[in-house]
Structures are given as structure tokens and as C-alpha cells.
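None of the figures in this text is laboratory data; all of them are computed from the coordinates on show. Values in this document were obtained by computation on a predicted structure and should not be read as measured data. Cβ atoms are built from the backbone, for glycine too; each structure is taken alone.
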Structure I
Amino acid sequence: MAKQQAKRQRTRKAVILISFLLFPIILNYFSPYVIIDGASQGIINGSFIVFVLLFLSSLFLGRLWCAWLCPAAGLQEACFAINAQPARGGRFDWIKWGIWIPWVSIIVIMAISAGGYQAVNFFHLTDSGISVDQPFAYITYYAVVGTFLILSLTTGRRGGCHYICWMAPFMIIGRKTRNLVKWPALRLVADRDKCIDCKSCTKNCPMSLDVNAMVQRREMENSECILCGSCVDVCPKDVIAYSFRAG
């Protein structure tokens, strides 16, 4: 069992590292600017479609994307070798909402001004299919990478996820919707009676969550939980597990 658990985390880390290496190709499909430009012309583009898919997936899988596929995750977890201190989240997590709300408002205003969405072009502003294919695109690419890198090195584990990620709110809203309706979805469950209070789960959480406290409260839901399974795999007593059920 221990070997299987270790393999799962190695696989997860390999996937997000590969995703980061592909970032120059796929950057525009997560771009906060490209979706605005598309909205101003009434065009549903790649980033629009990706953000909708992230929201829909979160209704059943929470923020699993953040742990298993996100390009920025590969960069940030690579930074753990330099700064693995817990990120100072909590009271500062609101910053990403301060970015997301005005951004989404601009998208809505632009779409209304254009008379609504009238066309679909997945490759809008990405005619070659590759995002970083022009000199100016390199500036955008390194600005995004540099921002996430600096936050990871200065604020701790996955600082970018906590403070500036413009995609996380889509999934947080989706997860809260799921919790309200309570249909079956991927989640974490814990048996507090088996816990020996070693706090390995908290020490190894890439999102700097106090997982041990969540276990003690018998409440494993947290809007910053990305369902990476690190706490599941590191627990010596198998206290925490994945589950796909209602509740």
C-alpha cells in the first residue's frame, strides 16, 4: 500500500511538471486577457471554454485540476526545494477574489457591448495553435511565470494558488454549489478515531492547510483543498481517504 501511495504522488508531480513544460504552447487557453479580447468581439474562445469546463468539472471533482494538471502547479511545487514553508494564506486568500471579480465584470461588460457572443473560435489570438509564437508573447509568458515564481519563493508553498490565481474562484464556486446541493462528488473523508495526532498530513499539505485540525473537527471540506491526496498518502494509519459520494 505504501508503495502505491508513493507512486501516486510521483505520478501527480510528474504530470504537473510535464504540464508546466507545455505552458508555452497552452498559455493562451488559460489567459485572462485573451478571454477579454474575445468577449469584446463576441467570440467564445479557448480560454472561455476552458474556464467553463473547469467550473463544470469542479461540480464533481472540486479543485482536482489544481493538483493534477495545472501548469503553474508544476512550477510552484518545484520551488518547494527552495522554499517549502507554509504559505501565509487564510486572511490573504481574498486577494484572488479582488482580482477575479473585476476581471469577470470586465468580461461581462465587453460581451454585452459586443451584442453578446456570436461566434466560436477556439484558437482566437492563437492562429498557430501555439501560444508563445511571437516576441511579445515571450514577455507575457515570462511575466506570468515570473509572478508565480516570485510568490512561491517569497510567500511559501503554492503562494500563487492562494493569492493571485484567476482560475481558482471558478472551481471554488463550483465546489460550494456542489456542497449546497450535496450530489455525489470526489471528496476526502477521515476516521478521527484512528488518528494518532502525528500531524504528518498538515506538514505535507502543499496548500499549507491544517489538515490535522480538519480531521479533529470531522470536517474535511476546505475551499483551498485541491484534493491532491498528499494527506491520504502520507498518513501512517490510513486515517484519510478519497471517497466519491454525496454528503
Structure II
Amino acid sequence: MEKFAHDTITPNNNSSLEKKEQVAGMFNDIAHRYDLLNRMLSGGIDVYWRKRALRELKKQPVNQLLDVATGTAEVAIMASKILQPNKIIGIDISDGMLELGRKKIEKKGLNNIISLETGDSEHLRFNDDTFDAISVAFGVRNFQRLLQGIKEMYRVLQPGGKIVVLEFSKPTGIGLKQLYQLYMNYATPTVGKLVSNNRDAYEYLNKSVQAFPEGENFLRIMQEAGFSNTYLKKLSFGICTIYCGSK
């Protein structure tokens, strides 16, 4: 299976644990501050990004949605309103994030629609052709084997189904590019340390964004996994990108 530079980026280079184990531990550690940090670091625009990505799935009926790397179920909860599917299953490797997500789902009375479970994107437990839509928000950077994870999502998607991936990217405009790098190099890990007491997690965020095969490179990976009709849409001057494909 082909490997990419992003596959080797880990939260702790000195750890003997595999990437996915390190990522799970990292998110368990920051779970209690994750949503707050997202709002602070993005100025709240991450909410718009998620909603904008889900709207890419509105052109066809969505009955069963798989939300990969669901975290605290932000996208799953939004999808219940925007797409109104009969069933949403969210998976994540972090039990700490899932625990918080379940509390949010119960509080909103969505237990009959959304269920969360521990799951590895590279080894999905679902049968072939199970879901008619798949969403992934800020999760594919954390895959240990990127292509394998994309292939698994293709496998469990129904023919005619659609996937939407939301991921950080790097702006290229003069001036904005330099400001973005300063923010990611210094502000993000500093705020992460102050709020969550975990600077490493937000240094990893920067490293993983830098190494991720974004833009047309990621579309080619989706195509290699089997997806067709692939396209991308850049948001907020290229700070974030939506990727879509069909089976």
C-alpha cells in the first residue's frame, strides 16, 4: 500500500506507539477542551465550514450517513438538521471524544438518530455498500494509512453514494500565506497549551497540515481509491478545503 509523507507525522516522534494510538491518546487528553479550542482558534468560522461541507450532500436524499472521525459529534449533530437522514453512525478512535459526543446527543434528544462507536477508519466493521453518504471533517490528516482509509470508505459507500471530506489546507496568496504560517507556528500551539495544557497536540496540527497532500493531490488519491466525479472547493481564502467524490 502506497505511503505518503503525512502518514509518518505523529504527535510524538519519540513514542514507540503507532500513529493511530498516539492520535487516540492525544484526543483523549484534549477532549474536554476540543470544541472550545476549535471556536477560539478559528474565530468560530469552523462551524460555517462544517455546515458548508454538509450542504454538498443535499443534492440527493441521505438515508444512512457514516461520519468518520466524528469526534464530539459536531458534524453528526449538524447533519441531523441539514440532511435529516434516518440514521447517522459516527466512528472515532478516541473514546474520550465519543463520551462527550454521546452527552451532547442525549442532551439534544437525538439518540434515536445518531449512534457513536469506537472505530478505525482503516478497518471499518460495516458491510460493502452500506451507506449512501459519508462525511469526514478534519479527520483524514490523522489516518495512519491514508489510501487504505479512503479505500475503506469507498467500500462501505453504496453505488451512487457521495463522500464529503473537509480538511485544512494552506493559503497561497501573498501576505496571507505568511500570516497563516506565523499563526500556525506560534499562536496555535501557544493557545493550545494555555487552554488544554497540551502544546504538542497543536504543534502536531501544524505539522500534519504542512505534510498533507492537499488540493489536486488529494483528489488523485480519492480517484486511486475508486471515487469518480471528484472535485474540490476552497473556503476562506484556502485555509480549508472541501473534497467530494462519488461511487
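Taking -16500 as the value of helix-only ellipticity at 222 nm (-39500 (n - 2.57) for each DSSP H run of 4 or more, over all residues; to 500) derived from one of the structures shown (I, II), identify that structure.
Value -16500 for helix-only ellipticity at 222 nm (-39500 (n - 2.57) for each DSSP H run of 4 or more, over all residues; to 500) corresponds to I out of I, II.
If we compute mean count of other Cβ atoms within 10 Å over residues 145-152 for structures I, II, which one ends up with the highest value? Spell out each step's value before the answer.
Details: I: 17.9; II: 20.9.
Structure II gives the largest value of mean count of other Cβ atoms within 10 Å over residues 145-152 among I, II.
Kindly point out which one of I, II the value 27 was derived from, the read-out being relative contact order in percent (Cα under 8 Å, 6 or more apart).
The structure behind it is I.
Where does the value 1, 6, 14, 19, 22, 18, 12, 6, 2, 0 come from, among I, II, when P(r) over Cα pairs in 5 Å bins from 0, in percent is the thing being computed?
For P(r) over Cα pairs in 5 Å bins from 0, in percent, the value 1, 6, 14, 19, 22, 18, 12, 6, 2, 0 is produced by structure II.
Name the one structure among I, II that distance in nm of label points 7 Å out along Cα→Cβ at positions 49 and 233 of 3.1 was derived from.
I
Comparing structures I, II by mean count of other Cβ atoms within 10 Å over residues 65-72, which one has the largest value?
Once mean count of other Cβ atoms within 10 Å over residues 65-72 is worked out for each structure, II has the highest.
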